[in-house]
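Novice: Scrolling down, you'll hit the structures one after another.
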Structure 1
Amino acid sequence: MENVTDRDIPFAVEILEQTWLAGCSPSEDLCSHGRIRLIIAGQTIASETADYGISESALALLRTLAHDHTPTRPLAERLIFHGCGGLLMSGCDIGINWSVYHQNGWIQIADVIRYDTNSEQGVIEFPHLRVRLPETTYRQVVIAFARHAESFFEGIEKQTNGELYPGEYHAFWNEYHHLLAAYAA
């Protein structure tokens, strides 16, 4: 049996660790955070030591299951958020982004950029990195990531009085559950 290496993987996004913000109780933190592994076209993109916003990233990825995500028509500011973006999935320049194009049952991923800081010195572009994979494979990876992220919230009663906009926590999870149910079949 051959060993599969990262070079053999067209697309993978996996949660390595999922936590709540230090100093917050699980009922206070409305978003989960942690470390991920992201591989695109056989290249590891995500630093396994960086902290990302897991639940926000899962929703952004779920949005790409039916629609293109491009620099001119983004579905979110980033597809992988840093832990500073919050439920509104905005306000933090750090994260990872790429384009997702739907093409007759296939997904093309291109335009990969990692933003390691809030400055231009922290931008790492992967201009030649592209991959084409079956839409069903892409969907399976995204759904597995989203289910894993969602399971972390099970059984936790959230205190939503700290929301920037009333109802945002419920709106976030309503969209999340709608998309998950629509594409997990």
Structure 2
Amino acid sequence: MRLPWIKFAIVLAAIWMVAGGIIFLARAAKPTPAKVVQYLDAHPAAGASSQDQAKMVDTVAAQLNGLTYEERREVRMSRKLDAFFRALPPDQQSRFLDLTLPAGFKQMMDALNKMTHEKRKEFVDKALADMKKHEDDELPPDKRQLDATGEKIVNQGFRSFYSDASAETKMDVAPLIEQLQRNLQGGR
């Protein structure tokens, strides 16, 4: 009589072990800011072959795109991503931007859309103050125009803003967009 219960308990334990293993593997595979930074530290792009750089771009882009907006921001704040990007040749930089910008801007628009009006206003006011503070900074003539990378970032940002931002977000962020356009036109 006890035999069916023992078999049932063994089967149940086996199912829980398999489920636990799958959960463990899924958590281990999920990218985190620490894992991205660790990967960037372990795989410097400078001096790597073009094939290795292409693999690194694919890996870092996939990891970044798997992060939340806040986690991506955490990686950006570490400055490791900047060094990685600068070490890439222009064609790989462009490819990296193509792989990461759309997801990053979409996450940013989603975050702006989820903010309350007051939080968005606070965000816009802070960004405007930063932009205006640097508006009169005199740039040397060779730095006044956007390079192809800057142009790509700005264009993708505007595309994302106009397609992904809610009407309320567009209204709240309009002063920031206008200031950005003034800054860009003044720099051309």
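Rule-based calculations on the coordinates, nothing more; no lab input. Values in this document were obtained by computation on a predicted structure and should not be read as measured data. Cβ atoms are built from the backbone, for glycine too; each structure is taken alone.
Novice: One of 1, 2 was used to compute helix-only ellipticity at 222 nm (-39500 (n - 2.57) for each DSSP H run of 4 or more, over all residues; to 500), and the answer was -7500. Which one was it?
Specialist: On the way: 1: -7500; 2: -27000.
Source structure for this number: 1.
Novice: Suppose you compute Rg and Dmax of the Cα atoms in Å for every structure in 1, 2: which one lands on 16.1, 54? Working shown, then result.
Specialist: Working: 1: 16.1, 54; 2: 22.9, 90.
Derived from 1, not from the others.
Novice: Please compute mean projected area of the Cα convex hull in nm², for residues 67-170 alone for structures 1, 2 and give me the label with the greatest value.
Specialist: 1
Novice: Ranked by distance in nm of label points 7 Å out along Cα→Cβ at positions 35 and 51, which of 1, 2 sits at the highest value? It would help to have the intermediate numbers written out before the result.
Specialist: Details: 1: 1.3; 2: 2.6.
Going through 1, 2 one by one, distance in nm of label points 7 Å out along Cα→Cβ at positions 35 and 51 peaks for structure 2.
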